[in-house]
Structure P
Amino acid sequence: MTDVRVLSGKRVTLGVTGSIAAYKGVALASALHQAGAVVDVAMTLDAQRFVQPLSFQAITHRPVFADLWAPGMETDIAHVTLGRESELIVVAPATANMLAKLAHGLADDPVSVTALAARCPLVVAPAMDAGMFTHPATAANIATLRQRGVIVVDPEEGHLASGLTGLGRLASPETIVDRIRAALGAGGDLAGRRVLVTAGGTQEAIDPVRYITNHSSGRMGYAIAEAARDRGASVVLVTTPTSLRIPGGVACVAVRTALQMLDAITSQYARLDVLIMSAAVADFRVESEARHKIKRGETGLELRLVPNPDLLATTAELSVDSRPVRVGFAAETRDLLEQATQKLARKSLDLIVANDVGGDVFGSDSNEVTLLWAGGRHAALPRMLKTEVAEKVLDAVSGLLPRV
């Protein structure tokens, strides 16, 4: 993982408690460290029965706060320092016992004393047996924490250490990192804005088995959705089927066809501040989908195609009280800037992202694009990761939004 803008240089304290899932805390610490965060770790004594502090120290390259009574504590009070300097505290895994301590203000171990001393956002990721998680006492403690503004990353359903299957499995490191990113970015330059992003390549059915599609992987749209979330936006991701993980903290609307995508956009359009159309939408669909699988014949197959609606042009005609900032993409194989400039004007866009797709762009982690504004300005960007392109696009979007 490369540096993530919202995490780069941020002071994050990871609290690890005595769950069998404590070993997953090492993966979480590694993910945060690789994303550019400065990670401190606090561990309860029970957590150290499962994972040694050295494991975290080797990952973070920082000392681990593992003993309230370590030599020097009388002059260097670790929990006060961590509480004061941390920009976010995440407790993962959080046992039922730790949730009770946090809810009731108890402080008798490195994790609970640090959390009590802090005034930064607190994220907890519970992990325990299903019976413990669903117990009324645990539910009440979680409700208390939520009321105080604590961010709770709900556990997943799956195989548990008891051998049973149920709700209580620690959320994945990716999911926890997503919630951390959203929490740290809550006050960003897109805070309070509603952003809709489309992603992927639409699928137009021929019969129940086959469809017409394109090479779009959805990576660019997903990167934009994540980056917008990290900058405080409320994000709706309208996506076709992809191999990508749905980002945490993003509302997802699953579609397949261009018509379904248009319906999803129009239902949200009046409430949007920003519309970013990065999906590759099919220009045509089959006039009539076959009810059954078409069998192979000795002669060729002829399909009658009819035009799909132009999603950007259609939404431009919608009557709304406040027109959102509209961003399109121009994927071309020749005359890139000429084609993009024409599309910018024809579809009433504020910004268009032009990229030459004649090379290895589809499915790649990087891209080379040119940004063109409605006023005639343009900026050619060197090839960079799509996550970096996403930030550049949102920098431009932020500059187009009215100040509030």
Structure Q
Amino acid sequence: MRIALGVTGGVAAYKAAELVRRLQQEGLDVQVVMTRAAREFITPLTFAALTGQRVITEMFSEEGRAPANIESAIEHIAVAQRIDLLLVAPATADVLARMAHGVADDFLTTLYLATRAPVIVAPAMNVNMWEHPATQHNVATLRARGVHVVAPEEGYLACGMSGPGRLAGLEAILDAVRQVLGLKRDLVGETVLVTAGPTCEDLDPVRVLTNRSSGKMGFALAEAALRRGARVILISGPTHLLPPPNAEFLPVRTTEEMRRAVLEQARAATVVIMAAAVADFRPAAPQPTKIKRASGGLTVALEPTPDILAELARDRGNRILVGFAAETEHLAENARAKLEAKGLDLVVANDVTRADAGFDVDTNVVTLFVRGAAPVELPRMTKREVADRVLDEVVRLRHLSR
């Protein structure tokens, strides 16, 4: 989700830098918009470094940029259309007044009028300014229009006075963002171990046996679990993906390396989701030197790799165990067999022969299998959406187990 963070001119503007970080930890893409007055308290460079994006500070051309053109003239419309939320924090008395009266004399207030996204304001100002009837009338006007107001806290203010007017705590602002955007925090207190990607088994120093797994499904699960408040341990085979910020990341290569890492980390886990495409076989006798081409062909003896999920299931404790089944035929039959044979709580099965649900694509079509219940077939979704549906089921199973 994309959020525009409006920063206005007050002492509390420095707190917006930490707010950016906290919003990013929620998995939100943050576009910062600053008023001219805000730049007297904190520089745009600070926010650019934190977000990796250009900070919008002017309605049209900005110092050091090309002259105004049609793109800059309608940029507020482009931003307004692509954001899911406009958050103004801190919001001064001045910007509240301009928003309440429909004055659009800079980028931020024009963005407010142009967007259909929900709006949250977190006021911060002197106690007398906050309590003034004009400010209270403006706040009431904004509330009547559907703007969500995170009221300021009472306390000692920068001006030396004491009373209401201090910017609300970041957690209170984040709670408002979560509520408005429908972000769930139902995995707080859980430690979720996720495996992802392929494993590689050496045939010789040059060649390996592996599979086409990209790791996208497992990484999406890790990101979704983080957003929902869990501590996340992500164990992944080789992949080009970057692990989500704040996940505890353990890269592995072979099935045995993944086995050791999983068994070690599972001691702390309350939920284990095995989304990795682990190699089921490995060469029985990997060669120490490169195997040379031979006209007569080559026969390689294979042996099974350890069944990590089955080993976990034998000493599961109170953990929720989730397995994935990538099938090419008899999906329901094979998924049910895996569910029962390994004593799992949930199996997520998909037909990897489908172009929109196989390896290395951004969408998936899965069916959820739970013991004693009818399978749940999900429509084609992004892997991030599938991850949330899987975690919804994990939360339900956790409640049933308590």
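Read-outs: derived from the displayed coordinates by stated rules, not from any lab. It should be emphasised that the depicted structure is a prediction, and the values quoted were computed from it without experimental measurement. Cβ atoms are built from the backbone, for glycine too; each structure is taken alone.
Which one of P, Q has Rg/Rh (Cα atoms, Kirkwood Rh), for residues 292-355 alone, as calculated from the coordinates, equal to 1.18?
It must be structure Q, since only it matches.
Ranked on volume of the Cα convex hull per residue in Å³, which label among P, Q comes first with the largest value?
Structure Q gives the largest value of volume of the Cα convex hull per residue in Å³ among P, Q.
Which one of P, Q has FRET efficiency 1/(1 + (r/R0)^6) of positions 92 and 276 (r between Cβ atoms, R0 = 41 Å, to 0.05), as calculated from the coordinates, equal to 0.25?
The read-out was computed on structure Q.
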